[in-house]
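Colleague: Alright, structures below, take your time with them.
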Structure 1
Amino acid sequence: MKKSFGCLMLLLAIAFGCQPKTEFDKVKERELASGKVVEDLFLDLKFGMGRKEFFGHCWELNKQGVLTNGAHYLQVLYRPEVPSGKEVHMHFYPQFEDDQIYFMPIEFNYPAWFPGNEDYEVEKLMEDVVGLLESWYGEGFFEVTNSNKTARAIVKVDGNRLIRVFKKNITNVRVEILDLRVKDLGDMIKMKEDA
């Protein structure tokens with residue numbers, strides 16, 4: 001009986017261990033194995049920046065008129081220039097682990113959006129956001145989907161830095177930048193599901 005159970009467990013381990021790796025898994029493994037460390041986020045913000053340093057840096061950018069306090073749960077508002085030239089709001093506020101930035105959630109929207117205006121639909125916003133990110137981080141973004149193809153995201157992995165871009169709803173595109181040295185994407189998804 002114990003031998004049968006042991007054989008069954010071995011077969012299950014082999015079956016699940018032989019699941020083909022996705023392109024995302026392969027890229028992530030390759031980038032992490034490279035040992036390359038990328039800490040740059042945007043506007044001279046970086047992974048590992050302390051909470052006090054983050055607030056001080058944002059305060060200086062606020063005094064220069066670059067950043068303002070946004071009316072959004074992601075409290076900092078930036079108005080970047082995007083490829084289409086349309087006005088875009090970028091709201092962000094990092095998460096800290098041991099008082100250091102490890103995760104940067106960002107939400108983009110067109111303030112001129114209204115229902116039925118095709119010039120400001122979320123698909124156009126997605127193009128603008130990916131174009132902006134490519135200007136900041138270079139090319140190499142690619143599409144990933146879940147197993148049943150009901151969810152889609154655009155991702156890029158540079159060393160330890162994972163960037164994930166997806167449509168949050170009909171007006172917003174969300175970008176998540178994660179330091180894979182601190183947490184994995186699966187940990188972040190589980191945290192959202194548990195919330």
Structure 2
Amino acid sequence: MNTISQRIANELNIKEQQVIASIQLLDEGATVPFISRYRKEVTGGLDDIQLRTLHERLDYMRELDVRRATIIKNIDEQGKLSKELLQSLNEAETKTRLEDLYRPYKQKRRTKGQIAIEAGIEPLADALLNNHDLDPEQQAQAYINKDKAFKEAFHDTKGVLDGAKFILMERFADDADLAEKLRDYMSHHAKL
């Protein structure tokens with residue numbers, strides 16, 4: 001993984017040494033106007049706009065790295081940090097992508113989808129997702145649950161199908177790649 005200074009240098013198409021010198025001045029408390037006017041020789045001639053962009057990207061990337069470390073620590077404490085997930089987290093270049101990857105591992109309150117899973121409706125959700133030829137109402141009959149522990153939520157086919165729907169909605173919402181594809185599609189094709 002590239003360092004922050006390497007990433008900023010690549011983004012702004014400037015030399016890494018210019019970025020390192022600018023970061024050092026900013027960290028020492030110098031302001032962007034001061035650096036652009038009185039420290040041009042140190043920064044290799046970066047102008048006010050380049051320095052402001054550099055400063056914004058520096059703040060963003062530092063916040064991103066702090067959040068990344070927190071997320072990795074939280075997932076590791078849950079015992080769910082795989083090598084692939086760690087690599088994906090380390091490669092995430094935006095806060096949005098990082099949060100999309102973290103979403104399935106966040107501590108959540110008990111959701112309607114989780115209640116449906118506890119009621120044994122997950123196999124129905126999987127079957128309906130994988131086989132579009134099935135009759136949903138007919139398949140739901142086998143999952144009707146009269147158990148009072150579920151507050152009669154699954155006492156008819158509508159309730160059972162709603163439960164399957166909640167399971168699938170949560171599954172889709174927790175899919176970071178799907179969220180990224182949808183976001184990309186919407187940014188290119190959506191109309192206001």
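Any read-out appearing in this document is the output of simple, stated calculations on the displayed coordinates, not a laboratory observation. All values derive from a computational prediction rather than experimental measurement. Cβ atoms are built from the backbone, for glycine too; each structure is taken alone.
Colleague: Using distance in nm of label points 7 Å out along Cα→Cβ at positions 107 and 131, single out the structure from 1, 2 with the greatest value. Can you show the working numbers first?
Modeller: On the way: 1: 2.4; 2: 4.0.
Comparing 1, 2, the top value of distance in nm of label points 7 Å out along Cα→Cβ at positions 107 and 131 belongs to 2.
Colleague: May I pose another question? Have a look at 1, 2 and say which one yields 3.1 for distance in nm of label points 7 Å out along Cα→Cβ at positions 27 and 171, as calculated.
Modeller: 1
Colleague: OK, next. Could you figure out which one of 1, 2 the value 1.20 for Rg/Rh (Cα atoms, Kirkwood Rh) was computed from? Please report the intermediate quantities before stating the final value.
Modeller: Numbers: 1: 1.05; 2: 1.20.
The read-out was computed on structure 2.
Colleague: Still on this structure: Upon calculation of distance in nm of label points 7 Å out along Cα→Cβ at positions 35 and 51 from the atomic coordinates, which of the structures 1, 2 produces 3.4? Don't skip to the end; give the middle numbers.
Modeller: Working: 1: 3.4; 2: 0.7.
So the calculation was done on 1.
Colleague: Right, something else. Matching task: -20500 is the computed value of helix-only ellipticity at 222 nm (-39500 (n - 2.57) for each DSSP H run of 4 or more, over all residues; to 500). Pick the structure from 1, 2. Kindly include the intermediate steps, with their values, before the conclusion.
Modeller: Details: 1: -11000; 2: -20500.
Attributed to the structure labelled 2.
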